Structure 1
Amino acid sequence: MTMQKIEANSPEAQSADLLAGNLAQLKALFPELITEGASGPAINVDVLKALIGDQTVTDADEKYGLNWHGKKKARQIALTPSTGTLRPSPEESVDWETTRNLMIEGDNLEVLKLLQKSYAGKVKLIYIDPPYNTGKDFVYPDNFQDNIKNYLELTGQTEGGAKITSNTDASGRFHTDWLNMLYPRLKLARSLLTDSGLLFLSLDDGEVANARKICDEIFGEENFVDCMVWKKRYGGGAKEKYLVTLHEYILVYAKSLEDISEIEIPLSEASVERYYTLKDEYFEERGPYRIHPLEAMKSFEDRPNLCFPIPSPDGGSFYPKRQWRWSRERMDEAISNGQVAFIKGRDGTWTAHSKQYLKDDSGETRSAKAFSIIEGIYTQAGTNETVEMFGDARAFSFPKPTLLLQKLIEIATSSDKDALVMDFFAGSGTTGHAVIAQNAIDSGNRRYILVQLPEPLDEDSREQSVGANLCKKLGKPLRISELTKERLRRARLKIKGENPLFAGDTGFRVFKLDTSNIRAWSPKSNDLKTSLLDHLEHLETGRGSDDILYEILLKLGLDLCVPIERREIAGKQVNSVGAGVLMACLVESIKAAEVEALAQGIVAWRKEQGTVGDTTAVFRDSAFENDVAKSNLAAILEQHGIKQVRSL
């Protein structure tokens, strides 16, 4: 057996190819739709018209929808695989070995692409608070010719540095630039959601109309849930020229509204105290209750079968003035179960009321529909939190209050407390803080993925000087992502201090976007000999075994927090990922004489773990003493059921 080598252009070395996936789905449904184009598989438009009718296919200029310059390219960009990777940074993490939370430093467009294989269909809630289009600097100018290189320049991680240009309202591309930034990111985000997943998108008046149009296109108009209104201030100011603006918006879209039966949240303590005030002999098992009239407002003629007598507590019986809400059978059952309350009026007449207990028949506390207006949680609360945690309100600009995010988390995940929550415009880290705060309240096991651009902080800027000075005091690079990580560290201590019995996950793993560990073939035309010698080592210099291992996890579609065990076999470190789903030995030297013991040790360890399903084994290609050593290792592994053997 030969060992397959993973090259830079191999599917296993790239993020998910969404375009190829779309074509494969179309081909499965309509094989005749796919034809050969100038640059590969293509759609035959004539066949498409024949399949669904000429009148339903249009390429005319006059069509309904939101259009702007660059939309076609923005759509294509979302389908272009990433050439980057995420490098682990245990030294900046908290509880690296046990946590399942992720804080990723990088351009969210590239990160979203890299996460497709591992997290597609797994995220229950995505909340984003993208930069509002206010005419200030934009920090997401995408250069799609070489996006990783552009990202490293933009964030000051390579020489040169990309200039950030202002997106002023006088620019002819004022809305266009913002839409081109958001569109591909939303398109990639949708594929990460579970079938019952929800997107929450914070906006002000500036782009809410345009954002709703592009969400209608990406998610489907039928999957629009609501446009929530957040009353962010309790009073007005003198700055407004016309009306005093007290609110912002949160657009809510579902991946598939058909897969969401209802959206309910547990009753608040205030609601329980206010409405559930009555008690009876069933209090221990059902809790307190409130009452609701059983007489309907409709007349007898509408439903004469709902007009019947029921027994009263004094031994008599009485009819409704109009008609009952329940059938005779349901009424009799409820009375026998003590679920009907009888009240005698001053005139001696009886009325019947249903008892709505706090707990349902299964003993769970009742839920209620969430409101589309959020009140009582103000921007000032977010500012106060910043002061409390950092000593200065200017550490972050207008951070969202943690309670606001907890409210959204409660709405989206009250029925799934193991949910994965994502925010790829992480900013001050409020979403991560809110996830662990909500877990502390309701004993949840939610986890989060945060993504934040390491945007440089300008210590000479009035808005950024406090954050920059804080980074200096901490000995950290002057970047916004460093403040995000510090917020998560301090939020962890705060929540543990306020909830000493809470033993949930408050840590996070840090990963950083970078170029792939697998070196692409890029020869120098004037010095091919040197190029060939340089490419003998297939991996980038300066990259460690863990860098390579986690890129393999990403490209094979494994969770970045999957359990990893390490063991020395034949003097070589071997990693077992996910109880043997992946076995990786990335040492720099494997002699021919060591192959037998190494292979047999891997086989024995896999058997010991009771690995279910196929195992992929990966080695460093340049480590083998010769081709014979490589072939023998692959052959032994294949003989024992490990057939997917790769080198890189």
Structure 2
Amino acid sequence: MVDSFEKIPVKIFPSAKQGSHFVAEEIAKLIREKQSQNEPCVLGMATGGTPIYLYAELVRMHREEGLSFKNVITFNLDEYYPIEKDAFQSYWSFMHRHLFDHVDIDPANIHIPNGAWPKDEIKKYCAEYEAELESAGGADLQLLGIGLNGHIGFNEPGSSIFSKTRLVNLDNTTRIANTYEFENISKVPRLAVTMGISNILKAKRILLMGWGQKAAIIARSVEGNVSEQVPASILQQHNDCTFIVDEPAAAELTRIKSPWLTGECDWTPKMIKRAVIYMALKLNKSVLSLTADDYIENSLSDLLVERGDAYEINLEVYYMLRDSITGWPGGKPNAVIPAHPERSEPHPKRCVIFSPHPDDDIISMGGTFMRLHDQGHEVHVAYQTSGNIAVTDEFVTRFIDFAVGFEEMFGIDNHKSQEILNSARKYIDHKQKNQADTAEIRSIKGLIRRCEAKATCRYVGLTEDRAHFMNLPFYETGTVDKKPMGEEDVLITMELLKKLKPHQIYCAGDLADPHGTHKVCLEVVFESLRRLKATGETWTKDCWVWLYIGAWQEWDISEIEMAIPMSPDQVMKKRFGIFIHQSQKDMVPFQGTDSREFWQRAEDRNGNTADLYAALGMTKYAAMEAFVRWHY
């Protein structure tokens, strides 16, 4: 049933992959239906990170289920301008790389705006593009993603409902969001060719996909008023449009965030905690200050009816918040604390921190990392990827130059290192835009990040045997585009886990990472643990998994199950640990939508978590790192 607050139907799936599989099934059904009627199937195609799983599933269906694309005609929504079609970041390249090169579509049936059209003739070419779409019968199904500002295609806020295919200026938020496809913001084109909103609305059916950090704009688009300032909201006027979202992207929908406003609600402890915290923050009150009138005036009278006295409910939530705070992330030894987030025994614990990149450990949970070690636990860090694409070319030549000088200083033959330096300089000087690094340069960049990670471990107090560099194969493409999780990734992870047999695992759960690396790394750990449990590894029965985020976002306070407070001195110690990663300071390639340095993001988010706890009536700390437990 569609919630009454939602003016566009929304289907929610547990993950982007499952949502993508649903869309793939809908496309396959349409293609086959058209084939049975001997008719062409006209698809409007989208690009960016959103449809990658979808296209991978369509390719699988073609290879394994015989889904043919011979009757399919495609029209892409947009293209950067100016850009050569064979540039890695062009949408022409994207579509061929992810879909067209792997299926039996007729190349003559592929239509993508040309980023090399002459600017003085672009209106003519745009009109011709529209005419081709109309002559094909219009889109039977239009696929869409959604921007953080609500854009569809490249129709930025302010685009008219009557807009047609045209050249547009890209909003700065869009350019920042798309930085992950380029080396830095200066490389992102300022213009694009896009179909207009009127073209999109002519499609017979529309499926819009939204994953991860799109929750706020999804809610505004489907529950807010129709506004050209939120282009996706105009889709409310289409008679066959559905939003397909994953659970994180659905988080701000009223039926998810505040289900008590939509009708009957199952008042579980978790739901009570969410409702009371939401109300307290809205009213700027501490939890224990809430009154019965506050409950009634904020649509929570049903909770009073079910649970009785307001103060008793306040106490229940207060205790949940209080009991989530601990200075003992590995459990407090020789103590029986029933409501403590972690078990007291065994002590010390063997802990594994999975770090997707070689700095996520210190950035997202540095205070907890140091506290675990200081409290006597056996801490291991598993660096899942090399992180080599996030090192600038300047760092490569700087460090090889150091190696040459080091060897010269101590009378070591530096002929080979000088040769490598000259070769690297020559390659970098003549490196074409979007050209991938050589394997040698990527290895050097990986070494730089590995040395920084080792230095961080020494800073915390770990011996070198506690740092494990996994170099998962899915990452090693040399480009921003990564492979999906592979069997070898899982086997490498299973081998490490079987060797260490941890009592505690920490994983990066921030699926808002714009590069998708964190998401794949998390899937690898989850799949590894499922297999190990299924094969009878007994240690898995007593291994708890905690998810941290922080590099890109922070947990909602109502979700937090363990909060580790930090003193001002601990905040500074964590900052200095982050500073060890010099290659990631100041100017970082592929930094995503947040222009702040990682230490600034971490401190602001940790400080904000502490402020929220204080606002709800807890002790005021300088900062807090937050965790949610995953059950498998």
Structure 3
Amino acid sequence: MSLKRIDLLICCGSGCISAGAIKIKERFHEVLNEKGMTNEINIIETGCMGPCDYGPVMVIYPEGIFYKKVTPEDVEEIVNDHFMKGRPVKRLMLQDDEEQAISAKKDVPFYQKQVKVALENCGYIDPESLDEYIATGGYEALGTVLTTMSPQETIELMKASGLRGRGGGGFPTHIKWQMVHDAKADQKYYICNGDEGDPGAFMDRSLLEGDPHRVLEGMMIGAYAMGASRGFFYIRAEYPLAIQRIKQAIAQAHEAGLMGDNIFGSQFCFDAEVRTGAGAFVCGEETALIHSIEGSRGNPTPKPPYPAISGLWGKPTVVNNVETLGNIPTIYRKGPEWFASMGTATSKGTKVFALTGDIRNTGLVEVPMGISLRELIFDVGGGMVGDHKFKAVQLGGPSGGCLTTEHLDVGVDYETLKEKGAMMGSGGVIVMNDQKCMVNVAKFFMDFCVDESCGKCSPCRIGLKQMYGILERITNGDGREEDIDELIRLGEAVNKLSLCGLGQTAPNPVLSTLRYFRNEYESHIRDKACNTKVCLPLIHFDIDKDKCIGCSLCARKCPVNCITGSRDEKYTIHQLDCIKCGNCQEVCPVKAVGRIPGMHPEMIAKREADKQRLASED
């Protein structure tokens, strides 16, 4: 049978699926069948290709033509023009700054500074095909390790690579392996932490969906090194496609003899299974995760003892996250020196990030450690959307910190980010423009952490709630001068006294925004004004009588009838009755209604009167 002349790779990661990728694939099958071309075109469902903002995306080989925002209506044109006439559809290609079509995927700016290690196969192979994984070198590293290296030699090679845990803590991978290797026990366990709970993070999900055999192979190499015979993939239930594909990979590996007893003819025996989490953010912490697998409530416990000594069911256990495991096969296939040649002196290799926020190119990226924030945001991310300027970037998820324009040339590595008040975390990067209120941003993340706190220790349970209450008071216009010092005091106490990493790092968004955006807190408190016009209690709507044409649209659309006037007298908003819904601003045809920073003087006077009345009643 002759080989098919065209490979059509359609991104079928969760992001592109939600944008309609499956319908596009089905439409291709229909059109190709109608034209009798099914034997010429090989349609491949891949994992995430990266640029989620352009989804659904696809790449057509052998030319490597990259198409964006494809719809089912585009399919027939692609078949007629590209497949049958050899003329790519330019309107579906990305455009450069001169509005010229960028045809090849390799020329797309989004990919220029990326180096794929963990994501090496994502977007290139069918994640449900064991044959395709093997064709790219899959399980070669496992075979080499099992047939030519001892467990200790395997650990030494990992040490030489300098790989650190990619789940957020950055703990050297080889040290965990060595601790479990040295522990005396009749049973040892290896856990893959796929409980990715950070808002805006999708790195682990994408890797599990796009290259599950890679993660499985990485687990087996580590298990051999430490002497573990059983593994668990702990994945949150909100990731059904990731769960499906890792289960399928386990079944395929069993069927092919790559998992089970005497793998590659060695004495190494290993099996793995999947456990699903219920979506508790705290279960990303390793001791809480272990308790969840055991069937208990996912609460963290003090360390020591560390899981490497007493973990799952009291046995030595290593917990590594998905990305950490995804790096392992390539390290053993290409060598530790190759991996260690990338990155910085203390942060080797690459890091996968989920780029989100107010930038042009949102999506999944993998870049060398040490890359500057400027390169990550403006070169890979494409810069800010529209005419807005960069203001801040939140690194490390809800427990991370916000950095500013003065940090754009800072290198992204574990130590540098921590020194500046942020953290690597698992890899969430949220870019914010100059329209964002940093007090409100801090409140958003604090609300998340309060909701996700397990409540086991009082510093986290009570301290975070108190911090959120102060932020709520400030954004409502009732802030007090002493609130800033109180937030710092509480944040430092929660950081020092909390039981687990969630509580210890939860104050970071508040402390970092106070460090770099203290003026916004002061404006909220002293001036009763939110200068970005985000916090509704600290703004008011007003009508410019010089612009008002007396059309009455604002009054007619006001749900509380707080706008009065006439064509001659022009219209006025009665501030004490206004609920700040913004309808008046939206419907005004001449833009006479403005959103004004600052609480209206009438409202300030009313609040002061109310306070005095309540004080007298007490």
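No value in this document is a laboratory result; all are computed from the given coordinates. Given the structure is predicted, the values throughout are model-derived calculations rather than measurements. Cβ atoms are built from the backbone, for glycine too; each structure is taken alone.
Looking across 1, 2, 3, the calculation of mean count of other Cβ atoms within 10 Å over residues 278-285 that yields 16.1 traces back to 2.
Where does the value 5.0 come from, among 1, 2, 3, when distance in nm of label points 7 Å out along Cα→Cβ at positions 318 and 502 is the thing being computed? Could the numbers behind the result be given before it?
On the way: 1: 5.0; 2: 3.6; 3: 2.6.
Of the options listed, only 1 reproduces it.
Out of 1, 2, 3, which structure matches 27.7, 93 when Rg and Dmax of the Cα atoms in Å is calculated? This value belongs to structure 3.
If distance in nm of label points 7 Å out along Cα→Cβ at positions 390 and 518 comes out at 2.5 when worked out from the coordinates, which of 1, 2, 3 was used? Considering all the candidates, the number was obtained from 3.
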